[in-house]
Structure I
């Protein structure tokens, strides 16, 4: 009996030890899962900060559509009571007058109308006439010039040499492509549907090439003015050509805007456009290519405050403890810098920068905030 009891105790002890080991193992697994959950939760919170629902990709379309809500108090359209209403001004010139005579009632179709007209009203509308292509055949006289010793003729002012379309059509195509950023296929469809003009995609590209060649000297003059400007903004972004990724570079002053499409994103592109001896200040977003450009040219540089503020706003969302302070300081410095209205002297600039260093050069818990401040203060 005692032996059987001892065996039972040993069996129970083994089972208990087994359960304890399994329990410890489960505790470790639970602890591991808790840590993984916390990591995923933190990652998700960072993602939400980087992708707010109401903002979307790069502050464009939101990730969700808000539910339709009805205003608590209905408001009638138009100006408030006592305020002057605003209407579209009637046209000053009337190009065409049309009379609408009434012989049949438009409601019942009856002809029992009064013999006299009780009243007459006017209504003005603005419309676009139906447009169709005009085919012009020039019959060009050619005569021999005894002074020039050759056959001469009058130039056709409404068309470029060897062009199949008139200048008006070519300029419309250029505006649709560059001004409205329409693809060639859409331009083809638009010309066909609105103007009943047939043109191919290759025809659109050929028109742009012809105009580009004609505007060449004007472009060169703009580049020259860009090089001699007292200051210029520079930026670059991705661009697509036939499914291939390239880069669109923009150089902008108060009066000019020069664009260049290139396969490279290196400093060689702005160096090619501006040259080594251009004057004035280069304003940019601190991209490394512009820093290399500065080493090559020796031109003074100015960081774009808009980019700096946006970067600080991002820090304030991800690292609120340090980021909000950095954003507050930068906004204050920027506000005071703007108050000079481009009339500040070197002493004013030095004083503002020293204050910015004094306020920002402090310890930060966030390594990202620390690196941002260190890199920013290097940009003097």
Structure II
């Protein structure tokens, strides 16, 4: 019971910290996913909503922490620890949406873009001279996949009739499943999926529409290139960290490594290191590279334009983008830090969503069986 309570409170703290940091990770000109001109970044309406949002998020976090112990005692189930954090995520999302609507209303009523020259900029060199993907950074993830595959094949013949089941980042020695190839090689399959997805991710990010500043086209283009290369490197490194954690889980399932508290902590460490690396990256580089210092000659750059107000295409506080006239499939998300979203106005997006829905329905109907764990 104590461990469940600790896990519950840690999840509540993590959700609260992520929600609190969300507005700070975005560019100053995109408070709560709303595009504002540079002269309105510190407007009273914006600063007031930042203050109210922070107060609401912290209050909701404290409330969730207070409610968690009685919920756990009344429920007594392993699923109860996820209840309070799940409700907290929804409550924080509502608070974020309220702040976004308030800023958008103040912007509309104050006519913040009156008298400004709006424009957009494009970096055509991203097509003629695209960002070079640092493939060497994917090598650790691939090597860990090979290690998992070779170890699993070598060990499979000597496995017992049953295997322990996976529980989070550890294994349950009491509840066991029959030894079958899907059960034994499930961790290797996870490693393979993570590794294969990385080149696809890199291809998508390098072809996504860049987020540039019309007021400083040259400087923002340079920053975005540095930012994109850093994101891809971190994504590859994160895949390696995840593959290492999965490999440690596999060693426990194959009964090469005996489960213990120390082993569980060590299994979490690679993912924790990846999380710290992303936080440092966001603090030093920022969304679309806006925190990177200007190079000599860029300080005086000013096209006398402000970025075009395209709020009508963004919904749910800057998380959802829909523009039929935009040929871009991937666009940089407004909310949060290093994240992209698909253009719901693009036909290919709906084709992808339809395919995912079909697979989900077939899986739910039992037509596509999932590996037993």
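Things to note:
- Read-out FRET efficiency 1/(1 + (r/R0)^6) of positions 194 and 218 (r between Cβ atoms, R0 = 35 Å, to 0.05), computed value 0.45, structure in I, II: II
- At a computed 1.0 (distance in nm of label points 7 Å out along Cα→Cβ at positions 314 and 330), which of I, II: I
- Read-out mean projected area of the Cα convex hull in nm², for residues 130-169 alone, computed value 3.6, structure in I, II: I
- Given 7 for relative contact order in percent (Cα under 8 Å, 6 or more apart), calculated: source structure among I, II: I
- Entry that produces -15000 once helix-only ellipticity at 222 nm (-39500 (n - 2.57) for each DSSP H run of 4 or more, over all residues; to 500) is calculated, selected from I, II: I
- Structure from which 36.5, 144 was derived, Rg and Dmax of the Cα atoms in Å, options I, II: I
- Given 59, 15, 9 for Cα extents along the principal axes in Å, for residues 258-297 alone, calculated: source structure among I, II: II
- For FRET efficiency 1/(1 + (r/R0)^6) of positions 282 and 322 (r between Cβ atoms, R0 = 30 Å, to 0.05) computed as 0.70, the structure of I, II it came from: II
Readers should treat all values here as calculations from the given coordinates under stated rules, not as data from a laboratory. Just so we're clear, the structure is a prediction, and the values are computed from it rather than from any experiment. Cβ atoms are built from the backbone, for glycine too; each structure is taken alone.
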